[in-house]
Structure P
Amino acid sequence: MTVICWFRRVLRLDDHPALVAAAQDRPVIPLVILDPAEARDHPASAQRQAMALPDLDASLRRAGSRLVVRRGDPATVLAQVIRDSGARAVHATQGSPFAGDAGLDAVAAGAGAQLHLHPLADLVPRGSVLTGGGTRFKVFTPFWRALRKMPIAQPLPAPRLFPPADWPYSDGLAWPEARAAMNRGWDVMARHVQAGESKAHDRLEAFLGRVDARYGARRDLPADPDATSGLSDALAVGEISARRLWHRALHAQDAGRGGIEDFLRELAWRDFARDLFDEAPDMARSCWKPDWNRFPWRGDSPDAAAWRQGRTGVAMVDAGMREMYATGRMHNRVRMITASYLVKHLMTDWRIGLDWFARCLTDWDPASNAMNWQWVAGCGPDASPYFRVFNPEGQAAKFDGKRRYQDHWLKPGADGTREFAAAVPRAWGFDPQAPALPAIDLGQGRQRALEAYARFKR
C-alpha cells in the first residue's frame, strides 16, 4: 500500500516522526505543498522554505526516493495527490503552531485515505511540563527547572525509504509566489541563507566546536557573527530538530564545553512559547492579560511606517530593522530594542510589530513571535514590566560600543547599507545619504509611555 508523507515544515529526513511511521515497509511519496496564501502573508519564511527544497530533494534521491512538490490550497492539493497516487494513508506532522489541522481528516477520507497526524519533534509534548497542581506553567524559570529534570526523547534516525511503483507529477521546486512577494529582496536575502539539512548539522557542529563559558555574554553582541549558533531559521523550517540540538549539545557539555546550559535554556524558551500558544492560540491577536486589550496603544501611523522602513533616526533601531529586511534575520538583543521602541517610545500596538516581523523573518515562528512581542509589551505571561523602557542609545553603547553593527547597516557606502538599498521596494524612495530625524526625543518618548501606563493602571 502506497502512503503519502506530507512534509509540513519538517524539511528533513532525520528525526521526522511522520516519515518514520510512513516508511514502515511501505512505498512512500514525500510531499511538500506550497501555499500561495502563506507566501503572500509570510514571504521571508516562504523563501527560506523554498531554499531548503533542493537539499531535501537531493537527500531523498540519495535514499532512492524523490520529492513531490505541489502548489495551491493545501486541502485541495492533498485531496488531488491522494487521488492521483491511490494512496490509502497520509502521515503528516501536526500543523500547530504554523497551521491548523481542522477538516484535514475529512479531506483525506473524502479522497479515500486515512490521515495520521504525528507530534512535532520538540523537546517535550505540549502540556507535559506541569506544575505541582497539574496546570501549565505561566512563568518561564520554573518551567525551565521542571523541563531540565525531564528525559528528552532521543532523535529518530532517518528511515529506509521505498519508492512507489508510479510517481505523481510534481510542480517543481520553485515557489514563484514567494519570489513575487519578496520583490527585489529575494536575491539579497538568499546570500544570507545556508539552506538544507546537511548545512544545519554542519552549523551545529561548528557552533559546538567554538562555544565556551562566555556564551551567555557574547550572545548579546550583534556585531559578533560567531557568538550564536545561527540556527533559528533551520529550526523554524524544520531542517533540524530541537531534540537533535539538545542531545548534541549535552554531548558537548559532557566533553567539557562551557556555555551549553545557556544554549539549552534558549531551546526551552521555544518550547515554553509553544506550550503557551497551544493553550491560547489567539495569542497573536489578543493580549494574554485581558485587561491590556484596553491599553491606549496607537494604531498604524507614519511613525510606524518609519520604524518598518528603518528610518526612525534612532541608530540601533534602524540598524536592526534594516538587517531584518535585507537578511531575514535580526539579532535577539536588537529585536528587544526595536520592539521596545515601537510599543513604548512610539506607543504603537504590538500587533503591528508582530505582523511586520511575521513578514520579514526567515525564522518566523508564530508562538515565539507572539510570546516575545507580548513579553516586550508587558501584556503577556511572564512579561517584562511595561515601565521597563529600553533606552536604544544606552543599549547601543553597552552592546555595540564600537558601532560595528550600526555602521554596517547605516553608514553610507557600507556593505549593509548597499544591501538594504538593493532589497527594499523602490516605492520606499530610500536615500542612503539622507539622515533620518527622530520622531520623538528618547526622554520624551519614555515619559509619554510611563504617563500612559500610570493612567492605565488607575
Structure Q
Amino acid sequence: MRNLGFLGCQDYDKSPTSFGKISTYDLGIAYKSARFAPYAKLRFICMDGIAQSDRDDLDQRVGDLANHFLSSGFRFFLVGGVVRDLFLGKRSDDIDITTNASPKDSDKVLQTWADVVWRQGERFGTIGARKGDVTVEVTTHRSEHYVDSSRKPQVLFSESVLDDLKRRDFTINAMAIEMPTWDLVDPFNGRGDLARRVLRTPLGPETAFSEDPLRMLRAARFVARYSLKTEETLENAIFNMATRIGIVSKERISDEMAKFLVVEQPSTGLALLQRTGLLSEIIPSLKQTGKIESEALDRTTSEIHLRWAALLWPLTQDARQVRQLLRELRMSKALSARVGAIIDAGRELSLIRNKEAPTLRRAMHLTHPYMDPALALLSAHQQMLDPQILKALRKLEKEEGSGNFELPLDGYQVTQLIGEEGPLVGSMLERLLETRIERGPLSEEQAKKLILDWKSEQ
C-alpha cells in the first residue's frame, strides 16, 4: 500500500479486473456517502494523470449541464472517447454523456440548457443537443445486442452505469467520469490498458463481437490510431467470427472504414484485418487476390480518396471495377468516381516507357487533374516512375501547363471558319487536340490554318 500523504490514491487491490481499487481526492476525503452505495463495487480512481487545464476546459463546457442533471435528481457521467482522450492529453469535441435519466427526462433537462435539441436517436436512448459551440449526446444507461438474423441492435435501458460500461466495445472506452465530483468509474481497468497499450474488451471478445460485429473492424482502427497490441484471444475471436460482419449494414461498415483509413498510420490495423480474414469478408475480391501491402497506406497522405486508391490498387487497376466495388460498400458516387479516376491515372502513368514530349503530353492529358495523387499512389506501392521520365514530365508541365490543354479555337469559332455545323466540327476539334499533344502549344493563327487545310481535304 502506498502512503499518499494528503493527495493521491490508496491501492487496496492492484489486480487488473477487480473492483477493489479505491481513491481519495483532496485532503483524503473518501467518497463513501449514501449516494455511492449502488456503485459500491465499482472502481473509483483518483484523477491524477489528467491536466487541471483539461478538467477546467470540460467544466467550462458541460459543468453547468451536469448541475442541471444533478438538480433534477439524475446522475451525469462523461463516458467513452472523451474520458480516454483526457488521459491521453487530447481535447475531444465529441462529448458523450450517460445518465440514469430516461430519454424523455434527458430531453426535459436539455431543454433548460441547450440552444438546440434533436431527438433522432431517442428510441436508442440518445438525445443530442448544442449550446453555443458545445455539442453533446446524452444517452440513458443501456445495454444492446444483436440477434443472429438482425442487422440492428436491440437496446435495453438500465439504471446502472455498470451495465452501460459493460456494453462498451473496449476497456479503454469503458471508463466514465461522474460530474461534478470528477470521480472515475473504471471497472475493467481501461486506464491500465491504455497505459500498457493493450486492446481488450470489457467482457470476453466473443461476447463483445457477438453483441456488435462492427467492433471487430473498429478494433483495427484503435490498434492503428493508438499503437495498441491485441491479446491472442481477441485476434482468435475475430478470426473465428469474421463472417458475422455480414449482418452489419453496408452503411455502418463504410462509415467505420472511412474512420479507419484516415488514421495517421493504418498499416498495423490493416495487418490485423488481413491476419484474421476480416478484410476479405469486407472486400471479397481479396479472397482471390491474396494479401495487400499494408505499409503502402502509411506512405500516402491521410486523404480518404488516396487511401482507398492505395488499398484497392493491388486488387484492380480497372476504374469501373473500383467504382462497382465502392458502390457495393455504399460509398458516395463522388468518392467512388474520384478513387476510380486516381487508379485510372495511376495505370496511365505506369505505362510511360519514354520521355518523349508527345508521350508525356498524352499522359498529362489523360491523367488531368489526378496526376499528382496518381504519382503518390505509385510511390506508395514503390512503383515510382523512372527519375528521368519524372523530371521530364515536371519540366514539360512547368513549360506548358497542366494536362487540361486549352485549344486556341472553340466550337463556335470552328463553325464560323468552315461554314458548317455538325459532326465535322467535333472531328476538327479532336484533330486539333491530337495535334496539340503531338506538337505542343498552338497559336490561333496556326490552329486556323490547320482547320482550313483539313477542310480543303474534305
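Here, each number is a calculation from the coordinates, and none is a lab measurement. These numbers were taken from a predicted model, which means no experiment stands behind them. Cβ atoms are built from the backbone, for glycine too; each structure is taken alone.
Looking across P, Q, the calculation of distance in nm of label points 7 Å out along Cα→Cβ at positions 191 and 335 that yields 2.4 traces back to P. Where does the value 22.6, 70 come from, among P, Q, when Rg and Dmax of the Cα atoms in Å is the thing being computed? Source structure: P. Here mean count of other Cβ atoms within 10 Å over residues 399-406 was derived from just one of the structures P, Q, and that gives 13.8; the source is Q. When relative contact order in percent (Cα under 8 Å, 6 or more apart) is calculated, the result is 18; to which of the structures P, Q does this value belong? It must be structure P, since only it matches.
Tell me which structure, out of P, Q, gives 2.3 once distance in nm of label points 7 Å out along Cα→Cβ at positions 327 and 351 is calculated. Computed on structure Q.
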